Structure I
Amino acid sequence: MAEAGSKDKTEDEWRAVLSPQQFKILRQKGTEPAGTGKYDSFYEEGVYECAGCGTPLYKSDTKFKSGCGWPAFFDAIPGAVNRHEDRSWGMVRIEITCAACGGHLGHVFKGEGFPTPTDERHCVNSVSLTFKS
């Protein structure tokens, strides 16, 4: 069994500490329906953390309105997010996960023409996040 507060948990331990929706998204790579997440149209100043382990992932000054139905960020806190090739759904996408606990966050899309410094859109499930002001 993992230590209390550990980010290295078994799937049963994750299931015990996450809500069913958080478990589906963070541990089973699910996706919340577009436009339903509480952070989609939320623009207060602060930091977005991993809902699974509390690791800071995104600063509010990197969040932008993309119109995609999920919170969008143009960059993560350095070292907080890992990228993986995702070939599910018959296409190639870049999945993003929490670097600390491996929780699924969403996907990164490049070259969409948004007026951001990175020309990237980190499309993140609200369920994967908590917010601290």
Structure II
Amino acid sequence: MEHQEHAVLAAADRLVEAFGRHDRDGYFSAFAPQATFIFHNLDRCLRTRAEYESEWTLWETRDGFRVRACRSSDRDVQIAGSVAIFTHSVETDLAFNGEPSTSTERETIVFEKQATGEWLAIHEHLSPRP
């Protein structure tokens, strides 16, 4: 079980690190194509990775969205068979049209172990941190 937790944490680290570098390809490759996304700043659920990628492109073109850094803390992993639930607190340095901003949020990412042994994210839920 401990080996699986380490593998999930490594998958989460790759996802968070790619996001923190605004490495779009690296970030989205951490998600399964059928992954779903719930963000507190959107009025709807994004039902696929492609739908989120379209939203990301809109943020970049319309809002000048850039991720400058991302820090993860209070990390926890729960394993339930081929599914893992990763929770953490996340502090993100962003820029919108060149103006810096920092967000503090809580996030749940559900990972599923693939036939290859790789853990891919299948759901992400982001909430504001009180």
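Data table
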{"item": "Structure (I, II) behind the derived value 0.7 of distance in nm of label points 7 Å out along Cα→Cβ at positions 31 and 55", "result": "II"}
{"item": "Answer label among I, II for the case where P(r) over Cα pairs in 10 Å bins from 0, in percent, for residues 7-78 alone, calculated from the coordinates, equals 18, 45, 32, 5", "result": "I"}
{"item": "Label whose coordinates, when distance in nm of label points 7 Å out along Cα→Cβ at positions 15 and 95 is calculated, return 2.7 (choices I, II)", "result": "II"}
{"item": "Parent structure of the calculated result -9500, given that helix-only ellipticity at 222 nm (-39500 (n - 2.57) for each DSSP H run of 4 or more, over all residues; to 500) is the read-out and I, II the choices", "result": "II"}
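Quick note: the coordinates plus some simple rules give every number you see, no bench work behind them. Source: prediction; values computed, not measured. Cβ atoms are built from the backbone, for glycine too; each structure is taken alone.
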